[in-house]
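Colleague: Take a look at these structures.
Each reported figure results from applying straightforward, stated rules to the coordinates on display, with no laboratory input. Quick caveat: nothing in here was measured; it's all calculated off a predicted structure. Cβ atoms are built from the backbone, for glycine too; each structure is taken alone.
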Structure 1
């Protein structure tokens with residue numbers, strides 16, 4: 001599988017919450033970190049989601065691009081974000097500065113093998 005998403009995280013489905021309209025799918029990464037995605041219930045059914053199934057989380061956050069910031073998670077995975085220079089200055093980001101990555105659950109796409 002090939003994608004253009006910078007932020008790709010391999011893991012397995014660790015939790016499912018299927019509602020009448022929307023669903024939450026949580027992936028546990030090999031590092032132990034977790035990512036939760038929201039999607040329509042129909043999309044979750046098309047993925048044939050079930051606990052333990054291997055999956056790939058693809059995070060796509062559109063926005064004004066001026067600099068790339070890479071955060072290394074405690075488990076060793078990295079999250080890349082496009083941040084404006086003004087945002088970097090306002091946050092006081094520098095190499096080695098502790099930071100937290102935040103993204104909306106609906107910005108996470110989940111991929112599984114057929």
Structure 2
């Protein structure tokens with residue numbers, strides 16, 4: 001079972017992501033502090049989902065992929081039907097794919 005840390009998304013979108021992940025039998029760990037980086041130091045998830053529209057997301061992604069190379073990062077938002085996937089051990093290289101429930105589950109369960 002994959003462990004997924006879900007960052008701070010806007011209400012309904014957050015709930016939808018959690019429902020999708022629960023359906024795919026993924027352990028969801030919500031960001032318990034104001035800083036995802038602090039959380040990663042305490043509990044290393046398999047995947048981190050972040051809101052691509054938040055101001056510090058780009059810097060946080062860079063920090064995660066370099067400090068925690070085994071963690072996959074996915075950024076997405078309710079306003080864009082594309083998600084950016086940063087696979088583990090790729091030093092920040094990423095690819096874009098459609099944002100849909102099947103693809104999120106597929107990326108998380110790799």
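Colleague: As an exercise: helix-only ellipticity at 222 nm (-39500 (n - 2.57) for each DSSP H run of 4 or more, over all residues; to 500), calculated from one structure in 1, 2, equals -2500. Which structure is it?
Modeller: Comparing all candidates, it corresponds to 1.
Colleague: When you work out distance in nm of label points 7 Å out along Cα→Cβ at positions 21 and 77 for each of the structures 1, 2, which one comes out largest?
Modeller: 1
Colleague: Looking at Cα Rg over 2.2 N^0.38 Å, point out which structure of 1, 2 has the largest value.
Modeller: Evaluating Cα Rg over 2.2 N^0.38 Å on every structure, the highest lands on 1.
Colleague: When relative contact order in percent (Cα under 8 Å, 6 or more apart) is computed for each of 1, 2, which one produces 28?
Modeller: Label of the originating structure: 1.
Colleague: Going by FRET efficiency 1/(1 + (r/R0)^6) of positions 45 and 93 (r between Cβ atoms, R0 = 41 Å, to 0.05), which of structures 1, 2 comes out largest?
Modeller: With respect to FRET efficiency 1/(1 + (r/R0)^6) of positions 45 and 93 (r between Cβ atoms, R0 = 41 Å, to 0.05), the highest-scoring structure among 1, 2 is 2.
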